[in-house]
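These are the structures in question, set out in turn.
Rule-based calculations on the coordinates, nothing more; no lab input. Fair warning: this is a prediction, and the values are worked out from it, not measured in the lab. Cβ atoms are built from the backbone, for glycine too; each structure is taken alone.
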Structure 1
Amino acid sequence: MASDQEDEPTADGADPGAPLAAVARLTLAAEQAAVLRGALKSGFLARCARPVTVGQLARASGLNETRTRDLCAALRALGTLAPDGQGRLVVTEDYAPLLAGGADKSALAQLESSAVRQEQIGRLFADRRPGWYWRTDAGSRRAFAAGVTFEPATDLARSLVGVCVSGVAEWRDAFTSGARYLELGCGVAGALLTYLQLYPKVTAVGVELAGDLIEDARAQAAALGVADRVRFVAGDAAAFIDPVPFDVVFWSQFFFPQASRPGALATALARLRSGGLLVAPVLGTGTAVSATDDAAPDEEASLDALLFRSLDVPIISGPGLASEFEAAGFVNAQVHDIPLVTVVTARRP
């Protein structure tokens, strides 16, 4: 009787179990993401591209049948696998596109980046120090960086990058004609290496402060056969010098803390030729309202603001970024809402 009374609504009609139910939903989503991440990383999901029995999956994965059956049940509950009516399982129509064009690699990069973000967000309630990105281990730093770019060895990346670049006519024309390209804050260089594959006349330099990410980028460039058209420099963007001007500079501005931004923009201005193009992405598309606004905050934007501001990176709108460019000496700043991302462009006078 006591437990029945505990489950009854309170006098004001509120359900006392509602808070725990809300937490349970969040927990379920996080654990389901872990299931999908494991299925992609291990190759388990790829083995289900065609109908397969539990026994066949167990033998292929090296797991016992009980574990395999339980994993399949979890993936079925997620809507990732379904029975084919003949005692076998197969990837559902909703998830089948993950197994084409390298989408599985991009999805895995996002999921692994999310795991790092979750860990760091949880620490922000107690960690008062700025700059967690530089204190974390190399693997976590790489996962975080890879989650905001493309997997360059995939057809999906080449398709998406082509759509993005084509959304800004002057960017597309510069690459098509064979631009000399500089990327400040290239990270693991997913986008840069994809540009080189799509535009065979482009040559590039990538500058990145994290030397371990540079080593990854160099190895990937060699594997993709574009190492002869790219040079990677480990160092501060503000200190980068090159005697030959560039046609396009891309600034990964949402990895640059406030104190580093004037130096990076000064480098971009100095290294561009007259009339050269500066391009930078805007972080997210939503609006992170303040904690006390009456308006409902955008969930993704609010988490981005929490995470990147903890790195002392300002969250700047497209028009705000355009103003920052013009204050640094650039002209003709414009905001472009193109597929996948919003970018701001400007010219060196």
Structure 2
Amino acid sequence: MTAKIHPQPDSASMQLRFAGVYSVLRDAIATHAFPGCAFGLVVDDQILLLDSLGHFTYDADSPTVQPNTLFDIASLTKVVATTSVAMLLYQRAILDLETPVGDVLPGFVIGRDPAQRGRYVTLRHLLAHSSGLPGYYPFFHIADSPQSMMRHCLELPLHAEPGTRAEYSDPGFILLGKALETIASQDLATFTHHQVFIPLEMDFTGFCPPQRVHHQIPPTEKDELFRQRIIQGEVQDEHAYILRGVAGHAGLFSNVSDLLRFSMSILGSDPSRRQLFHRETVETFARRQPPSGSIRALGWDAPSEESSAGKYFSPQSIGHLGYSGCSLWIDPEARLAAVLLTNRTWPHRESQLIRTVRPAFHDALRKSL
């Protein structure tokens, strides 16, 4: 059983109490920051807000987004799936954060420059985005299979000495996902389904949604670069697509209700039941990591000076963003979590309006409380 969820407030009372939130999101839709969104707020074990606005696309006859509409949550995969696996393996004493990546993935040692690679980069470095790996590389131009994709990723040269620079790295989390699969002796999709999503009753969360529900998921993009088609119901990220939809950095689909359940498990909101994540584990993974000045914890992000969480989330908050326009922020001091899911990349990726919408959304939430 999951932490109890009280009945959702009726729409009229939510719109009255959170008028500022609705105003921010309606303005965002009007200015084409995104065509639609679903959003929610939980404080302790009570959902105070769960609603939606807009449509799947900007077409007048497009389906309306519902509060439990499923979205491609992009890099929220890094915390909801990959970091969750790391946390569970850590608290079961199966994962040692100081393990060299090359001990788990030997191909990382025999890359292009063995002298500075796998023996020095640890799992902690990958979680903290301080491995020295670059933030991004367009593997999809040269990789045509999961095997070639992983080979190129394993051979990617470091751009900095491990631990000396924090650079948000998709390749690092691709490797981390594969390393965790090796440690757990189970693929990421199966492990998360049985060990995270089923225990938390996250019934709609998972990789590779079945074809029959694709039309119920907002499209993310008219892809004119890689797949040459509308992307709907399949992962938008090119590298996760090459990896058959299951990867450490992207690929997960979820909805607001499930992500609020996940957030409550991180907050430990219901003392009447055994929590999936121990408090000590959460505190360990929420702690900011070297080098000095980094906003990265272990898998999680922490607020920066101009954070997407806005001005009112405490410094102890943890969260993450998704390229498709999603966000999840959890404030343990205020005992709350906020979720915003959008498809801001529709029909194309160029718009960056989401950068101003996110902090405005979170500020309006906190002011409403």
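Summary of values
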| quantity | calculated |
| --- | --- |
| Of the structures 1, 2, the one that -14500 was derived from, the read-out being helix-only ellipticity at 222 nm (-39500 (n - 2.57) for each DSSP H run of 4 or more, over all residues; to 500) | 1 |
| At a computed -0.84, -0.92, -1.23 (log10 I(q)/I(0) by the Debye sum over Cα atoms at q = 0.16, 0.18, 0.23 Å⁻¹, for residues 33-136 alone), which of 1, 2 | 2 |
| For 3.3 (distance in nm of label points 7 Å out along Cα→Cβ at positions 201 and 313, calculated) the corresponding structure among 1, 2 | 1 |
| For 1.04 (Rg/Rh (Cα atoms, Kirkwood Rh), calculated) the corresponding structure among 1, 2 | 1 |
| Origin of the derived value -0.34 (log10 I(q)/I(0) by the Debye sum over Cα atoms at q = 0.09 Å⁻¹, for residues 65-240 alone; candidates 1, 2) | 2 |
| With relative contact order in percent (Cα under 8 Å, 6 or more apart) derived as 11, matching label from 1, 2 | 1 |
